[in-house]
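A short reminder: the numbers here are calculations on the coordinates, not readings from a lab. Computed from a predicted structure; not experimentally measured. Cβ atoms are built from the backbone, for glycine too; each structure is taken alone.
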Structure I
Amino acid sequence: MKKKLYKTAKDTNLFLKNFLISQKKTELLKAMKYGLLPGGKKIRSKILVDVGKIFNIKYNILIQIGAAVECIHAYTLIHDDLPCMDNDDLRRGKPSTHKKFGVSTAVLAGNSLLTLAFEILTNKNLKISDNKKILIIKYISNCSGHEGVAGGQYSDLNFENKKISLSKIKHMQVKKTGRLFSFCCIAPLIVVNKNNLIKKFKKIGEDIGLLFQIADDLIDHSGKAKIAGKKTKKDATKGKATLISLLGYKNTIKYSKKLKLNIFNELLKYKKKSNDLKQTIEFILNRTN
């Protein structure tokens, strides 16, 4: 599993490096590269590749779309770490972008990575029809803005030190984390004109994202900063609304296992073709960083 994950990360990073090389040189590129490369496991790209494998999509198409996803993910991390947000000084075992380059540069680098994603998706080297590109951009925009990642981050900050219901916590975490995973499950369907399956895979993606967020919260609760590559035990200190704060540590683990089984049941139809996706989901649940 780790070998396949490493290959996807390596190929995604290579595409991003080459794409950045092709850009006009500006003062922000250094900060953009710092926040984007080489860290991170590129799990979202791996999910996209795994779903694409079920439908026999060309690998290089999936890598290009995955690269756009990673630009958006990197932008969210850079902004999440800012003093006005989660105020984190460490990311992936190194100083956060704003600690390295300053707050204003970090904000602008994050903004630039967001728009870079759309440059990648509209590039002539992405060999799919313009209509499909437009639909993909529509979905990724929706997943990134106030109905997705940005809205989820707003709720995450707004819920601090408040008693929040299970349904609201899940909704917040699906927006903050699940929607981008949802896009990774939807995009391959658009490429192969399987629009009738979008609703099904949208839910699978949201559940995978929720599982990823639960794993993140479990790492924060009981993990070590040296292994996690970031400060741990922050959620309790900041009064974050998480499933752990509501259900407790053991019940959250039980919930995550039930969620994983539900996802696997949805994938039964695809038999061996979904094995890579299942392995990635197992990795997400059992990771330590």
Structure II
Amino acid sequence: MNARPSRFVHAGDQRMNVSFEFFPPKTAEMEATLWESITRLAPLRPKFVSVTYGAGGSTRERTHATVKRILGETGLTPAAHLTCVAATKDEIDDVIRGYHGAGVRHIVALRGDPVGGVGEKYAPHPGGYRNGADLVAGIKRLAPEIDVSVSAYPEKHPDSPTVAADIDMLKAKVDAGATRAMTQFFFENDQYFRYLDRVRAAGINVPIVPGILPVQNFKQTKNFAARTGASVPDWLAERFDGLDDDAATRKLIAAAVAAEQVLDLVDRGVTDFHFYTMNRADLVYAVCHLLGLRPAVPAAA
């Protein structure tokens, strides 16, 4: 019987670039889990790791503390999330200066969700930055050397009236100084490539890095997708059907789904990936292994 060809991305192939997204912990137990995950993933030498804000900037102080700890205790490059929500320009400018003073040189600039969370109508804070493009311009005005990443939405942001309007906003963010965009997660790769074609046709030439969400919990993922405007295809629901009480099999299915998606993207020329880790390392580590990423081996003495 002929062996099937390996779809591993070998070390001699083009180097894959990955970044990992974490969220700030709410409890001591969650903090321990977060740092176990950071410790596990750090040897894969990600391009950067980002730390999110909660809805309405609700985790702002925890985000700052996590970023500062990454700077102080690891060799990783942190990218701090920053939103326009619930703060004046002066308050946000103070945060930018604080990050810069602490050594942060990469910010993920987002409009952010309303204080009441997804579903509530967004309104700019009086005296605040109006939107993501306005925030990018503010960051570049205060600290031109800071690298600014922004978000992109293959299925459009829930608040955008059309895909075209959404792409116009992305172009405004890039014109203001953003150097890359990471997409909302998606499960159908054709959606990403159709979106990429439209983005390039609009004259947007920065990297559009696909955001990958390994499914740690299908019900949670489905609810998250409903809030963020991402679709969950029927075939994905069928993969997890009947496994509500079978965590071990769910984990195997999740790894297979994420591996299929990422390896198909590689086959189609993608070399950069942004992983939404949900503060869990195992699935992300496994997929990165398939991408050919290995911990650096110390040189022999």
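Comparison across structures I, II (criterion: distance in nm of label points 7 Å out along Cα→Cβ at positions 174 and 238) gives the highest value for II.
For helix-only ellipticity at 222 nm (-39500 (n - 2.57) for each DSSP H run of 4 or more, over all residues; to 500), the calculated result is -22000, so let me know which of I, II that is.
Values: I: -22000; II: -13500.
The value was obtained from structure I.
To which of I, II does the computed value 19.2, 70 (Rg and Dmax of the Cα atoms in Å) belong? Don't skip to the answer; put the middle values down first.
Numbers: I: 18.0, 51; II: 19.2, 70.
Among I, II, the structure yielding 19.2, 70 for Rg and Dmax of the Cα atoms in Å is II.
Looking at structures I, II, which one was Cα extents along the principal axes in Å, for residues 86-181 alone calculated from, given that it came out as 47, 37, 21? This figure was derived from I.
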